[in-house]
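The next part holds the structures, each set out as structure tokens.
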Structure 1
């Protein structure tokens, strides 16, 4: 009777298997499933575990590399900031040194100008004294000659001549 049901079922619905095929298929499915579960599943799990560890290790290395890169970036930024600060400090020092050099040069130029002016004034004073002495001598000679002509006698005595010239010049200065 079972055969009859299987035959009648197989012929009536093509999607339903016959009972013997169903039983044999189920037994073979269980054997294949058990075989794969016993041998294939541990290998698949081992491979999946290795892949998971490799991916996690890669992610960990990637995170470490990213942290290291971030630290290097911060270090470079800090060095760049220090370099900019040093460059700014050096520029400021150079500016100060330049101002100091200019101030020193101005001071030297002013000192040189004062020295030249003082030397020129001293030279002018010396030439003035020399001119006054020369003029006094000439005026004395002329005055002596003139006085000699007016008086009619020779005034060659040097002491008398000097006193007369000094008196004459004193009178001229008072006028």
Structure 2
């Protein structure tokens, strides 16, 4: 029982409602599922489920439909058009702490590209440098609630480095 309580305490220290509150010591690849949307457009997401390998996160995010080599990194989304196309059926976006799909990642799963937005929290706040588009347009903002200065990446199935908003993202809107 003490071990379980210690693990829960560590989890509370590491994770916010949708991300880390402290930087991880190693890469982490988290997945949140869209469970609904508030009247103002904010996406309601599950608590993050995190993995030490990108391949495990993709397996979880796609319900086992996209299988990657255990050693696959997030940059596979930049390099492999087939994997990228398959993932767009399950994810609306993947956000990376590094350029070119490197570093830690958070995958937002769902199928609604009707303009809902996700507010970055904890570790993800001001720590996104590249994104994979599961929706045709991902608009990144330097303020919460899908407003502020925009930087849009497109089209579906591509991964783009952010230029002006790298390390400044506070929210992302997912649009057709």
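Here, each number is a calculation from the coordinates, and none is a lab measurement. Keep in mind that what you see is a predicted model, and the values were worked out from it rather than measured. Cβ atoms are built from the backbone, for glycine too; each structure is taken alone.
The figures follow:
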read-out	value
Which of 1, 2 yields 21 [relative contact order in percent (Cα under 8 Å, 6 or more apart), calculated]	2
Parent structure of the calculated result 48, 36, 28, given that Cα extents along the principal axes in Å is the read-out and 1, 2 the choices	2
Structure from which 16.2 was derived, mean count of other Cβ atoms within 10 Å over residues 31-38, options 1, 2	2
With helix-only ellipticity at 222 nm (-39500 (n - 2.57) for each DSSP H run of 4 or more, over all residues; to 500) derived as -33000, matching label from 1, 2	1
